[in-house]
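So, here come the structures, one by one.
Nothing in this text is a laboratory measurement; each read-out follows from the coordinates by a stated rule. Quantities reported herein were computed from a predicted structural model and do not represent experimental measurements. Cβ atoms are built from the backbone, for glycine too; each structure is taken alone.
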Structure I
Amino acid sequence: MKEKDLQSEAVIAATSKKVKKIAVLTSGGDAPGMNAAVRAVTRCGLDAGMQVFGVYRGYEGLIEGEFLQMDRRSVSDIMQRGGTILKTARSDRFETEEGQERASSMLHTFGIDALIVIGGDGTMRGAADLSNFGVPVICLPGTIDNDLGYTDFTIGFDTAVNTVLEAIGKIRDTSSSHERTTVIEVMGRRCGDIAVYAGLSGGAETVCVPEMPVDVNRICNKIITDGHNGRTHSVIIVAEGAPIRTQDLVEEIRRKTGKEVRQVVLSYLQRGGSPTSSDRLLGTLCGAKAVEILADPDFDMKSYAVGQRCGKITSTPLKEALEMERDFKEELVGLINVLSK
């Protein structure tokens, strides 16, 4: 074969691999800052000469073919909004091989070359399964729990912590006025970061997290001792996945100290609200990085997870990212105990 023909074939091969159409979806629990990521993906994608499609209702919408072509106006005035304009939903069907195959087929039907998904651990594991069908997927860390090992922080975490922090301030006013102990339950089934960061910055007396055992006697001893030293109220933060149920802890404190104890469950309040500057910035930078990866002429058509490491936006092969263990900062819990003496 002539050299000119070989060069022509190389050009054709390179062109055929170029990412021209991308889709973006949000899945799992909503998180403040997801809209900033969707906006960045859409506008950076358009700027790179790509066609961009939004997929409504996560993987369930992907299976049903709920695609909408996006333009710059599609994402106007959304950065300050919580939740996700693309909606989100759980999908039992996508957990099956048949559902994943149908989702892959739907992407091929719409001519989508690559998919960008924004969500937490479950969303990313679903993306890894989908990539087995030959679909390159770029994952962005959208979850308030901050429970992904490959990134220092997740989109939505900072806003959730600030929401809890605001609640602590208001609850402390009432606790002080009535001289009572208040136990506040926050989200975090497997990860106690919301409890730790909010407790440390909100001056909580104690935090209970899934990663560490809970010493009820120590907590009660501290409440009684603080009372003798003039501190007549206290705030305790409990992650929902802690080794002891919040209600059980409340009853134990009440029984052992004889003091008035109240329970506050913040629940879904932590997921809503306008995202902080940090979450808007993280969502924007991660979305831009995802498009940068796909627009690279040397993109290898493999799947990656985008996140933040040591202040820099980085990418990690998706399956490798899912295997990375999260580094829980136990020393911060120790610092809370020291500062609350």
Structure II
Amino acid sequence: MTRTITDVSTVALAVTDGMLHFELSVAYEVFGAGPAGVADAWYDTVLCGPGAVQVGRFRLDPDHGLDRLPRADTVIVPGWADVDEDPPADLVDAVRAAHEAGARVASLCTGAFVLAAAGLLNGRRATTHWAHAGDLRARFPQVEVDPDVLYVDSGSVLTSAGKAAAMDLCLHLVRLDHGSSTSNAIARRLVVPPHRAGGQAQFVTTPVPARDNHPLAELLPWAIERLDHPLTVEDLARQARMSSRNLGRHFRSVTGTTPLQWLLTQRIRHAQELLEATDDSVDAIAAATGMGTATTLRRHFNRTVGVPPDTYRRTFRSRARPGPNDSRQHYA
């Protein structure tokens, strides 16, 4: 379910000795300050820990103790460095108490071990860094571990894979709360892809080439500008001057997904932007995004975003419209 910003005013970053500084920094960069021109009040981001903690080579003094977590609306648990050891009991208890109090709880990378120890992942699908997925499954057999995705959103409990996937999950949370335009603005500030679907693979067998030096460098922006056309795999292959099979292989390498799924993701993202920033009817947006009919748009939108287009518009329509520098470059 899409939540409004009034439901998630406070984001608490839970830290203790042994946390990974990269994931903590990612969360603070995303939630610490909103982009310019955002009409909504931004998150009140607080750092919570048992006292001065050692995070990597850095010594941090949290703003609050762990007893502050149950009063937060969203709790972020960064990566846990030593997954062979049980996480501190006071951290586990505080995270469990926060969830029981109604907080949305998200783990980044191996922070999933903390959520699992708190019992929040029992009977749920979850992910973590692929290198530690086997350990998570072995130690917590009640968790349905999926090592092949970037992040998993189970509503009140979310988990992500490692490093860059932590950024994806944080941007996903902003998108749920503030809409895609605001999330995209943060992504531009941080110079990262605006949206990578949680179901994309954590890694690909072929290294991803540089953005301007891969086989799809010209094709992707060409397709983005033609989302109102009923593009097929054959159309894309013809434009790229390669076979459909070869195109599929390059798409998997560059974007982590198939041509058709990538196209659908771009159409849904563009539909979100139009719902937020225009008064166009659902029929007009269906045509502008290549969905054909309002019925088709509603079906795909509801399945992908979790709410119908009209509900999404009512949630985000009053928010700030995108500025002149907004872009539709959702390549990844």
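Between structures I, II, where is distance in nm of label points 7 Å out along Cα→Cβ at positions 33 and 105 highest?
Answer by largest value of distance in nm of label points 7 Å out along Cα→Cβ at positions 33 and 105: I.
I, II: which one has helix-only ellipticity at 222 nm (-39500 (n - 2.57) for each DSSP H run of 4 or more, over all residues; to 500), as calculated, at -12000?
II
Of the structures labelled I, II, one was used to calculate mean count of other Cβ atoms within 10 Å over residues 89-96, giving 19.8. Name it.
II
Given that Rg/Rh (Cα atoms, Kirkwood Rh), for residues 113-168 alone, derived from a single structure, equals 0.92, which label among I, II identifies that structure?
Corresponding structure: II.
Comparing relative contact order in percent (Cα under 8 Å, 6 or more apart) across structures I, II, which is largest?
Comparing I, II, the top value of relative contact order in percent (Cα under 8 Å, 6 or more apart) belongs to I.
For which of the structures I, II does the calculation of Kirkwood radius over Cα pairs in Å return 21.6?
Going through each structure in turn, the value belongs to I.
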